[in-house]
Structure P
Amino acid sequence: MADADDVCRLALALPHVVEIESDGFDFRVAGKGFIWSYPERTPGKPRQIRTDIAVLYVGDEAEKQALLLGEPDIFFTTPGYDGLPLVMLRLAEVKAERLQELVTDAWRMRVPDALISDLEDDPSGT
């Protein structure tokens, strides 16, 4: 099963990715976030950065609902993310191969078209 180290390794293997300084992990391409640590907020308590849960950009509401309904053991959401194309991902419940697919797909949805060909040109094959 996957963990925060896997997220970091996979995200940093993609072209043009920048890691933003945080208490967990936070990855962006062209200034747009595509995967980061879940900032859990509990009323009356300070925010807690959860590195066992990732927030993943999914593009649109249809994709979000498909993931939530199709794989509820892996994906979930909270009211704070209503209306946003984001899901939370339980890293311990996902295999490394599936995580690579999810991270790469999120990156593809956020990277500018002018830079997308750099993934195909990447000799590492990520």
Structure Q
Amino acid sequence: MRFMMFMYPGIQEEEWSPSAEDVAAMSRYNEELRKAGMLLSLDGLHPPGEGALVDFSDGKATVTDGPFAEAKEVVGGYWLIQARSKEEAVEWAKRCPQDNCRIEVRRVFELEDFPQDVQEAAGQS
């Protein structure tokens, strides 16, 4: 099973740049994930002020450039991992060396999770 782990850092946008110590600790954690055969992908994200929000309504797309005043939490980065269970994915999330953040763990849909008609609509029967 694949799981996405989203990191929500407890920092303000002006504090977005990590310290060398934070990067070193996170690099060690990422290497542990890789050596355990768990890590499929990972990335840190630039702050929301550098992003854009695309809203869809009535068949139209509206673009709003960041920052977004209504955003209470923002994703600072993610890991995509392979785990045998949600419990195993959560255990890895608990090992993250950060102390001022939250990590959300969510299973990734696989095509096999959907009914046959959905798989066929995706061209994967």
Structure R
Amino acid sequence: MYSVAVKKDLIAQHYLIGGDWGAENSPHSHHYEIEVKVESTELDQHGYLVDIVKIEEELQAVVGYFSDSMLNEQPEFEGLNPSIEHFSRIVCGKLLKAIDPPGSGQFTVKIWENETCWAAYTLGY
């Protein structure tokens, strides 16, 4: 299986809802890293799984959209706790639709909340 991955960082704010998580219940910032990985057994006629430039452009668009925002106020998080689990699923759906890799495989978005903690969401395509 071939894999191609791209990573970018962003700073955004959120606060957790629905439970008692101490300081996490108050608005605060995170320096997130978003990693996108595309996997497939197939390459295109140029020997690419997906052009890395396309992944970088679409990831930058998503980073630009969420950067410096309060995730709780974004329409994608309406009624949701803005956890990194939900964040990874939301970003995964947006990027898979925008990148639209050929063939079939797996598309994963991993979001790092700090140096040691991450959540990921994977979709088949």
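Read-outs: derived from the displayed coordinates by stated rules, not from any lab. Everything numeric in this text was worked out from a predicted model, so none of it was measured. Cβ atoms are built from the backbone, for glycine too; each structure is taken alone.
Below is a table of values for the structure above.
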| quantity | calculated |
| --- | --- |
| Structure responsible for 4.1, with distance in nm of label points 7 Å out along Cα→Cβ at positions 64 and 88 calculated and labels P, Q, R on offer | Q |
| Cα Rg over 2.2 N^0.38 Å derived as 1.27 - corresponding label from P, Q, R | Q |
